[in-house]
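Below, each structure is written out as structure tokens.
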Structure P
Amino acid sequence: MKQQSVMYFTEKEEEFANLLMKIGTPRNVAKMLVFLANSSEATSRQIERGTDLRQPEVSIAIKYLAQQNWIKCRDIPSEKKGRPMKNYSLALPIKQIITAIEKEKKDNLNNQIALVGKMRDYL
């Protein structure tokens, strides 16, 4: 039987994920971002174990991160027959991703403030 080590969140990483969730980042995406920010690359199975997410949650997070161009995927050929494994890593440094999240939040807030201004015009 193979022996592997499993990475788990530290208290600081858990707090980082919680902050991302408080600003509206989906739970699975927040956990995956924090996990990948602290590892060079990981398989979906390693991500599942390290983040305590289920496989479908990891797949949804991968799809979201891929749409944002924040994740890259590398195929690892299988030693036996079957599908190759995939290794995932962040395509951008985490600071750039946080900057992109910040910009999105600011844009959303400015749009909402503009809508409130329009509502005031009706009064």
Structure Q
Amino acid sequence: MKVLIVEDEALIAMHLEVLVTQLGHQVCAIAHSADEAVVAAGVHRPDVALMDIHLAAGSSGIVAACKMHDLYGTRCIFLSGNLDEAARNAVQSCNPVDFLGKPVMAVVLQRALKKAEAAASL
């Protein structure tokens, strides 16, 4: 599966890249802001995006996810250190695959990527 990583913290992005690769998937790109994410989704057409909710320069992963879903049908696994009910409600129109808390553990990411694979095969 092709995975787009959208994370503004370089160390976390690198950690996610290692996890995704170890789980047998391909990282097609890493974006650090909402605008970069939308462009990368258009260029690479990932099967799923790992989307941080709060991105660089105050940009919003929720806004990026909704644009990517509307333009390309890209679905997201959302990542945040604070996954409150308001954030979960805000992303429902983007048809999220899952929500993961940070720090992301390999077994939890593996389950979320399996959900994304199953959804893509429907």
Structure R
Amino acid sequence: MSEGANGIGNWTPIMEFVSMICIPVNIAVVYFTGANGEKSEVVKSLEVSNSEYWTIAHIILLVVAIEHGLLFLKIAIATAISDVPKGVVADEFKRMKIMDEATKELLELKVEGDHETYDEILAKI
């Protein structure tokens, strides 16, 4: 017998953690990945463009700034976009209201007909 679920359960914080870790890891891959132990193409191009300014310290600060910017952008987008669409929230509210009305109606039938069991109530309906 299958049952519906309200979400993905314990996987939500795990997926959030993985998505937060992916950004710095990917930035580090771009920074450190070079062929045959050489510097990456990004670092080479920065050093060539203005060799006086782009020292290793400045490049690392740039990498950290890009990483922080992307983390901020990810958090801003996650905050702006709702996890549950408005239509789903409305349908869930309707479902709960229908369940409440059905429960109320069953209780009224029980009191009205002085029924003892649930099966008797269902038989009358």
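Read the figures in this text as sums done on the coordinates, not as results from a lab. Everything numeric here is computed off the predicted structure, so don't read it as measured data.
Here Kirkwood radius over Cα pairs in Å has been calculated and equals 20.7, so which of P, Q, R was it run on?
R
Starting from the value -14500: which structure in P, Q, R was helix-only ellipticity at 222 nm (-39500 (n - 2.57) for each DSSP H run of 4 or more, over all residues; to 500) calculated from?
Q
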